[in-house]
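Participant: Listed below are the structures to be examined.
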Structure 1
Amino acid sequence: MSSKLFQLIKVGKMTLQNRVVLAPMSRMRASKAHVPHLPIENDYYVQRAHTPGTFLVSEATFIAAKAGGMDHAPGIWSDEQIEVWKQARIHVLPPVFPLSKFHQITDAVHEKGCFIYCQLWALGRAGIPEILDREGFPYVSAGQIKEYPGIYAQAALNAVKAGFDGVEINGALGHLMDQFTRDAANTRTDEYGGSVKNRARFPLEVVEAVVKAVGAERTAYRISPWNGWQDMNMKEPKPTFAHLVSQIKSRHPDLAYLHIIEPRIFGNFDRETVGADEENDFIRAIWALKTLIAAGGYNRQTAMEAADKSSDLIAFGRHFVSNPDLVLRLQKDVPLNPYKRELFYLADYHPEGYTDYPFAEA
């Protein structure tokens, strides 16, 4: 009998043929105007749609220009961005590529029998000051934050218009949602700061707005309770994240999934040591019987064990970077290509370390 990792599961409105997920990873191959570069971004996602019925989550994608602060990450706020995610535009493509590669990104993934969500992203205080200054966007003021649930909702609508099957709200790794959730960053004295309930208020407002825009079955949320990346360490994250997750579950029982990062990950690196009390079982207990994706440092054996124990889906990042046919390799226990960390974030139009990893021999 095969592992549950390779068995069918229904997630939101999708019926997947396996439980291996492409984790959302910034790859910095978009233009400086935050428009996906074609055809390499199309090729990247289509390559990883190698096995029909696989679920892909896009790289973190800015919801608005003012939500950014980092070069070469894609966006989903402009007509041009929506069109490029959805439909290739021949005049922006390098002439060295054959016309047969001018595909629509999301439609091309669907043609391979796979599914794709757009991860919605806002940097908040993690934005690079020099870039914010250059682009004329100051840090978000206390009053301006009221605009953001609506901005997220519009980005979700744009993503669906661009052909995505749904959206995942990035509430992890020290970015805007996480900054409100954590007392390490949130020192506000208004209704968004102080108590656990107040610090969860803004993320819950964003989830509510996105669900109203595109539906709960097209909406997901990502968290990283134990990840102190970007000076976000909490002495005791359990009460905060227990409240947040329980509220999401009770308010939106049909949410597509919850995506959780394991404690052994710090940013995009593995931690050398993990405290005995640092575990995500408390989240699994709250989210019981609901769809959960777990990410962070999994290999073939641990992924199969986790899927068989809890029916979780398992997201792979680094191994999916270097193995576009990862699902097949895991199924058949084929050795993996090693990834090249130094090529993860080559800005702008660079196929190296992006679309040039070999497939396993048939």
Structure 2
Amino acid sequence: KKFVPVTGTRPSIVTEMLLYLAILALSLAIFWIRKRYSYWSDRGVRYLKPTFPFGNIRGLGRKEQLALAFQRLYLQLKGSGPFGGVFFFVNPVAMALDLDFVKSVLVKDFQHFHDRSIYYNERDDPLSAHLVTIEGTKWRNLRTKLTPTFSSGKMKMMFPTIMGVAGQFRELLLGVVGSGGEVEMKEILARFTTDVIGTCAFGLECNSLHDSDAAFRRMGRKVMEPPPGRLFVVILAQQFRKIARALRVKTIDTDVSQFFMNAVRETVEYREKNRVERNDFMNLLIKMKNGQVIEDGTIVDTEGLTLEEIAAQAFVFFLAGFETSSTAMTYCLYELASNPELQQKARDDVLKTIKKHGSLTYEAAHDMHYIEMCINGENG
């Protein structure tokens, strides 16, 4: 008899090993995901049940805006304590629910929360590496250098610059009132704050009040109103930072980055060449570039800032100022327009304070207590 080998009835050893490895990898992945999703339950914190792979942010960027997603999560957790747990993809995130807890994190226990775990890419996307995003020793050193620039004295120094833009804003409003009809105040206020921050942070006349499509306003709009795809990339990069840096992912559009870098470079070169000094944030950054920090009127030598670091700080100063301020003022004006009696009370506070100080000064602005309550959303 001849013996004929039987083939095709049993997988090879290599195939079996690959199958076992795949099962093992899948089992480990499932174990790891379950472990990640049990983060809050293991710690006894109330949380929202996540769904793989998006956690609690399914539909973000396509069906739901970021602010609305945060509102939804907040309302679902509200009343469960000072904070609750949610998941962005497989990463646990603590959502603050109580104002006292927020103050504790931002002020009292600030030293424990300075690393915000926000994605940045200093090599490929230098504008993203600013005071809000960088971490560790680099953050601590930069914060030490920048802290004196945000003192009340420095803000007072910039007040005349702000008032110059306010004069242009007043002229625009008088023209709007004279023409009658409705006006979108959110847009006008965004143009006003763009010009204020632009002149304080970059030392440039942005002309947004005169031209709604001015370069600074256009770039600010592009940053704050990204397409849905861009938002999703930012969220992915945020959750998988090491992988994103290895892939050289950028979160800021190239044209936006080039615009702000060029604006800073040209401003710094012009001021240094012509020995120009102004009472603005850019002037303080240039002093730091040259290794000087001003503390209580004394110049302290320190390690200088690079041009990229200057641009990044000016950029975040711009972003943190124009959109947040214009939004807060818009909501405040809406509430005052809806409540004429409160509007009159606010107007009386302004007129009384200006009469007391003689004009609208830095001190007068600080003395308008009812206006401050209106902006803060307080009852009174």
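Participant: Tell me which of 1, 2 gives 15 when you compute relative contact order in percent (Cα under 8 Å, 6 or more apart).
Facilitator: 2
Participant: Now a separate question. Identify the structure, out of 1, 2, from whose coordinates mean count of other Cβ atoms within 10 Å over residues 37-44 was calculated to give 22.8.
Facilitator: Structure of origin is 1.
Participant: Figure out for me which of the structures 1, 2 the number -9000 belongs to, where helix-only ellipticity at 222 nm (-39500 (n - 2.57) for each DSSP H run of 4 or more, over all residues; to 500) was derived from the coordinates.
Facilitator: Values: 1: -9000; 2: -18500.
The correct label is 1.
Participant: Also, quick follow-up: Out of 1, 2, choose the structure whose coordinates give log10 I(q)/I(0) by the Debye sum over Cα atoms at q = 0.17, 0.19, 0.24 Å⁻¹, for residues 221-316 alone equal to -0.86, -0.95, -1.20 when calculated.
Facilitator: 2
Participant: Right, next: Assuming 12.8 is mean count of other Cβ atoms within 10 Å over residues 141-148 as calculated from a single structure, say which of 1, 2 it is.
Facilitator: 1
Participant: Also, quick follow-up: Can you rank 1, 2 by mean count of other Cβ atoms within 10 Å over residues 21-28 and just name the one with the largest value? Write down the numbers at each step before the final one.
Facilitator: Details: 1: 22.5; 2: 10.0.
Answer by largest value of mean count of other Cβ atoms within 10 Å over residues 21-28: 1.
Participant: In terms of volume of the Cα convex hull per residue in Å³, which of structures 1, 2 is highest?
Facilitator: Result for volume of the Cα convex hull per residue in Å³ over 1, 2: largest is 2.
Values quoted throughout were computed directly from the atomic coordinates according to the rules given, and no laboratory measurement underlies them. All values reported here derive from a predicted model rather than from experimental measurement. Cβ atoms are built from the backbone, for glycine too; each structure is taken alone.
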